[in-house]
Structure 1
Amino acid sequence: MDPKEAERTLESVLGRLPTGIAADARLEQGSSTTMRFANGAIHQPHREELSELSLRIADARRLGTVTTMDLSPHGLSRAVAEGLALARSAPEEPKFPGFPDGGTVRPRTPYSRATARLTPEAVAAHAQRLLDGARRDLPEGRISGVVHQGDLLRTVANTRGRLAQTRQSVLAMRVLVEDLAPDPPASGWAEAAHWDGRRLDGVRLGREASARVARAPAVSLPPGKYRVLLDGSAAAKLVDEFVSLGFSARGAEEGWSCLAGRWGRRIAPPGLTILDDGLSPEGLPVGIDWEGTPKRRTRLVDRGISGGPALDLLTAARMGKRPTGHALPPEAPLGGLGALPLQVQVRPGAARSLEELIRETGRGVLVTRLHYVRTVHAGKGIITGMTRDGTYRIERGEIVAPLRNLRFTESVLTALRAAELWGRERRCFAGDDERGLSAVTAPALLTSSFRFTSATVF
C-alpha cells in the first residue's frame with residue numbers, strides 16, 4: 001500500500017491506451033482484520049489484503065468498465081483490451097461530458113496510523129474486551145458479534161491529468177447479548193465505529209449491550225401509531241434509509257426518489273440538519289469519491305429544508321448540474337445505484353441525554369435497533385422491518401416494561417417530519433458491511449409518528 005507505487009500503477013495502465021482514447025482508473029488497496037465471536041468465544045478470525053483496479057474507458061461517447069486484481073503488466077494490458085472491447089459495443093452516453101481536468105487532489109482527512117496498523121492479535125484483544133464487558137453484568141448470557149479493523153488507500157487518475165488520493169482507517173464493533181432463560185429470550189445490542197480505534201471502549205460497549213437485555217418478562221403491545229424514541233443505532237438506520245431513498249442520483253434521475261418534487265421544500269422541523277461530510281472527524285473520513293472528486297460538506301437537509309440529490313459525473317451531466325463528490329465505483333453492482341451520500345451526519349439536538357429524551361417521550365416506545373429493514377414503496381419512502389434487541393414501553397416519562405418485538409411499516413418522510421427532539425450526544429455507526437464504506441453519525445431521536453403494523457410472539 002505504497003501511495004507512490006499506486007500512482008505508478010495507474011500511470012502504467014493509462015499509458016497502455018491507444019492515442020486519443022480517454023479513461024479514468026481507480027485503485028483500491030486495503031488490509032483488514034475481522035474477528036467474529038459467538039457463544040462467548042472468538043471463532044472466526046479473518047485477515048484480508050486486497051488490491052483491485054477499475055478502469056473505465058470512453059471510446060467517443062461509449063463507456064466500458066473492467067475490473068482486475070491482476071496488476072502485472074500482462075494483467076493491465078488485458079484490462080485495457082477488454083475495456084476497449086466493452087466500450088466499442090456499449091450504447092452511447094449522449095451527455096457524457098468527458099473526464100474532469102487535471103490537478104492533484106490529496107485532501108487532509110483524519111487518519112490513525114495506530115488503527116491502520118493494528119495486528120490481528122490486537123484486534124482479537126478488542127474482541128475480548130467486548131466479551132469481558134458483556135459478561136460483567138450478565139455472566140450467563142450468550143454473546144456474539146464482530147470487530148473489524150481496516151486500512152484503505154484509494155487512488156484515482158484519468159487521462160486528463162487528474163490524480164487524487166485518500167486514506168481511511170476504521171475500527172468497528174458490534175455485540176449482541178442474549179439471555180436464553182426467559183420465554184421468549186431477551187437480547188441487547190450495541191455498536192460503534194471510529195477512525196481512531198483508541199476512542200472506542202470495548203468493555204463499555206459490551207456492558208451497554210448487557211444493560212439493554214430485559215430483566216423482566218416482555219409484554220405485548222397492540223399495533224398502532226405511537227410516539228417512538230429511536231436510540232442511536234435505530235435512528236442511524238432510519239436516516240440511512242431516508243438518504244438512500246431520497247438522495248440517490250438514480251432515484252432523482254428516474255423519478256422514484258421519495259424527494260421527487262420536494263427539492264428545496266420543508267420536509268422536517270426547522271432544527272433538523274443532515275449533512276454528508278467525508279472530511280469530518282465525527283464520521284469515518286474519506287477525502288475523495290471514486291471519480292477523484294474531492295469530498296466537501298453537503299447539506300442534505302438544511303434546517304428542515306431538503307437539498308438536492310447526490311450526483312456523479314454522468315448523472316450531473318444528464319441533469320445539467322455539477323458533480324457533488326458522491327460517485328460510487330462505475331462497475332456493477334454499485335454502478336447501478338448512481339451517486340449516493342455515504343458519510344452522513346445528523347447535527348446535534350437539544351436533549352442532553354437519553355434519560356431526558358425518555359422523560360420527554362412521556363408515553364411511547366423505546367426502540368434500540370431496527371432489524372431486517374426493506375423498502376415497500378421507494379417513491380413514498382415507505383419501509384418495513386422489525387424492532388429487535390431491546391424494545392421498551394415508556395409511561396409517564398419512565399421505562400416501565402420490556403416489549404415483545406413489533407413490525408413497523410412507515411414512511412421515512414413521516415417519521416422525520418414528526419421529529420420532536422434529538423440528542424446532543426452522537427455516535428458513529430458503520431454501514432451494513434461494517435467495513436467503513438458508509439457510516440451514519442446520529443443521536444437518539446424522538447418522533448411523534450411511527451406506525452407498528454403487527455406484533456410478534458418473541
Structure 2
Amino acid sequence: MTPRFLIAAAHKSSGKTVISTGLSRAFRQRGMSVQTFKKGPDYIDPMWLGLASGRPCYNLDFNTMNEGEVRHLLGSRSDGADISVIESNKGLYDGVDLHGTDSNAAMAKLLKAPVVLVVDTTGTTRGIAPLLMGYQAFDKNVNIAGVILNKTGGARHEGKLRAAVEEYTNIPVLGAVGRSSDLEIGERHLGLTTPSETGMIQGLIDTLGRRMADSIDLDALIAIAATAPDLDYRPTTPADKFATGLRIGVARDTAFGFYYPDDFEAFEAAGAELVFFDAINDAHLPDIDGLFIGGGFPETSMAKLEANASIRHEIKQAIEGGLPAYAECGGLMYLCKTLEWQGKQHEMVGVIPGNAVMCARPQGRGHTRLSPSDDCLWQIEGGAFKAHEFHYAKIDNLPADTKFGFDVKRGAGISGAQDGIVVNNLMAGFCHMRNTASNPWVARFLHHVASIKARKNPA
C-alpha cells in the first residue's frame with residue numbers, strides 16, 4: 001500500500017491547503033509520483049492539489065460515501081504513486097456529528113493514516129504545548145505523528161515554539177513556515193480562489209514547493225508516511241459499457257469547473273465520450289447527445305458569458321428541442337434568463353424562466369438530502385439520497401407552475417422544499433451530486449440520455 005499521511009489543523013484557515021499544495025509539489029520536484037486527496041465535499045482545494053501533483057485529486061467524503069468506498073478510492077487511486085497526501089477540512093476533530101463519526105480524525109483512523117498537524121502560530125508561543133497535549137489526549141487512537149509550525153513570526157518566535165513543543169510533548173516538529181505574502185492564496189465568497197483565476201499558476205505552485213522544501217523536513221515526512229500499515233479494500237468489477245456511442249458535452253472553463261474526477265471516470269467507464277467545451281470562448285456547441293454544466297463562478301465571468309451569444313442561443317435551442325441536460329449550481333444560474341451580481345445584470349441562456357441573483361449571505365450550505373418527485377426525469381431507486389450545496393445565489397420570478405425533480409428533505413435547494421428545475425429533458429438545481437453506490441447518478445443520467453436518443457432514432 002502506498003505510503004500516506006493526513007494533513008490536519010486545529011481550525012479552518014490555518015494554511016492547510018497552501019502547505020498541502022506546496023508539499024505535493026515539493027515531493028514532485030524530488031521526482032516522486034504524488035497522489036492527493038481532499039476530505040469532504042470540495043472543488044477548489046482539489047484543483048490546487050491536482051495541479052501540484054500532476055494527477056487528479058479525489059474527494060473522500062463520509063456524507064456521500066460508505067467506508068468501503070472511501071477505502072477503495074484511496075487504495076485504487078494511490079496505486080502506482082510513491083506517496084499519498086490527504087488534506088483534511090476544518091479542524092482535526094471538527095464535523096457535523098457530535099461524536100466525531102464524520103470528522104477528520106475518524107477519516108485518519110479509517111485510513112490508518114498518521115496525522116501531521118498544521119498549527120497557525122500567530123499570537124502563540126508556550127500555548128502551543130497544551131493545545132497539542134489536548135489534541136493527543138482527546139482521542140488516543142489518532143496518531144499525531146508530527147507538527148508543522150505555520151505563520152511563524154521570525155527566528156525568535158520559532159525558537160520559543162520549538163522549545164515549548166519539545167519540553168512538554170513527544171510530537172516532533174517537522175518544520176516551521178514563516179509568515180509571508182507569497183504564501184497566500186486569495187479568498188472570496190466561496191473560499192479560495194481557483195487556480196484559473198491566479199496568474200502565473202505553475203510559477204506560484206513551484207514557489208510553494210521550494211518554500212516547503214526549505215522549511216519542512218521532507219525526509220521525516222516520507223518516513224512518517226511509510227509507517228502507515230496496509231489497507232484492505234475490495235476491487236471493483238468492470239462497469240457495463242451500456243453508454244458506448246453517447247457523446248456528453250461538458251462546459252469546462254474559468255466559469256464552470258466544479259466537477260469530481262471520479263464522476264468523469266464513471267462516464268468513461270460506462271462507455272460515454274466526454275466532449276469538453278468553453279462556454280466563454282467557443283462559438284458553437286459540439287455535436288452531443290447530452291449536456292452537463294457543473295458549478296463554478298459564472299458571476300465573475302457573466303459579462304463574457306453574455307458576450308458569447310452564439311453558444312447561449314445554441315444551448316437554449318438544443319434544450320428546448322429536447323436535448324437531455326443536467327446542471328448544478330453555477331450551471332443552473334447560467335441557464336436562467338439573467339444573472340445579477342454587485343448591482344449589475346447580464347443576459348444568460350434563458351431556458352429557465354427565472355432570474356439568478358447573487359446575495360450577500362449564503363442561501364444554502366452544507367449537506368443535503370433529496371428524494372425524487374413525480375416529475376424527476378431519471379429512474380431513482382431507494383428513495384432519498386445525499387448531496388451537498390453551497391451557494392450565495394437564489395432564483396427569483398419562477399412561474400407558479402415550475403416543475404421540480406427533487407423534494408428537499410434536508411437543505412435549501414431552490415425553494416427551500418424543492419430542487420432540480422425541470423424544463424423539457426433538463427434538470428437543474430443548486431445541489432451537487434456525487435456518483436456513489438448510494439447515488440449512481442451518472443448511470444441514471446446516461447440511461448436518460450440513451451432512452452431519449454433511442455426515441456429520436458428508432459432502430
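Where a number appears in this text, it was derived from the coordinates with a stated rule and is not lab data. These figures come from a predicted structure and were not determined experimentally. Cβ atoms are built from the backbone, for glycine too; each structure is taken alone.
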Re relative contact order in percent (Cα under 8 Å, 6 or more apart): value 13 computed from one entry in 1, 2; matching entry is structure 2
Just checking, which of 1, 2 has the largest value of distance in nm of label points 7 Å out along Cα→Cβ at positions 7 and 263? 1
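Could you tell me which structure in 1, 2 was used to calculate mean count of other Cβ atoms within 10 Å over residues 231-238 as 11.1? Before the final figure, lay out the partial values.
Values: 1: 26.8; 2: 11.1.
Going label by label, the one that fits is 2.
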Thinking only about FRET efficiency 1/(1 + (r/R0)^6) of positions 239 and 383 (r between Cβ atoms, R0 = 25 Å, to 0.05), which of 1, 2 has the largest value? 1
Suppose helix-only ellipticity at 222 nm (-39500 (n - 2.57) for each DSSP H run of 4 or more, over all residues; to 500) works out to -7000; of 1, 2, which structure was it derived from? 1
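Which structure, out of 1, 2, was P(r) over Cα pairs in 5 Å bins from 0, in percent, for residues 207-270 alone calculated from, if the result is 3, 12, 12, 18, 16, 13, 9, 8, 6, 2, 0? Don't skip to the end; give the middle numbers.
Values: 1: 3, 12, 12, 18, 16, 13, 9, 8, 6, 2, 0; 2: 3, 11, 11, 12, 10, 12, 15, 14, 9, 4, 0.
Structure 1 accounts for this read-out.
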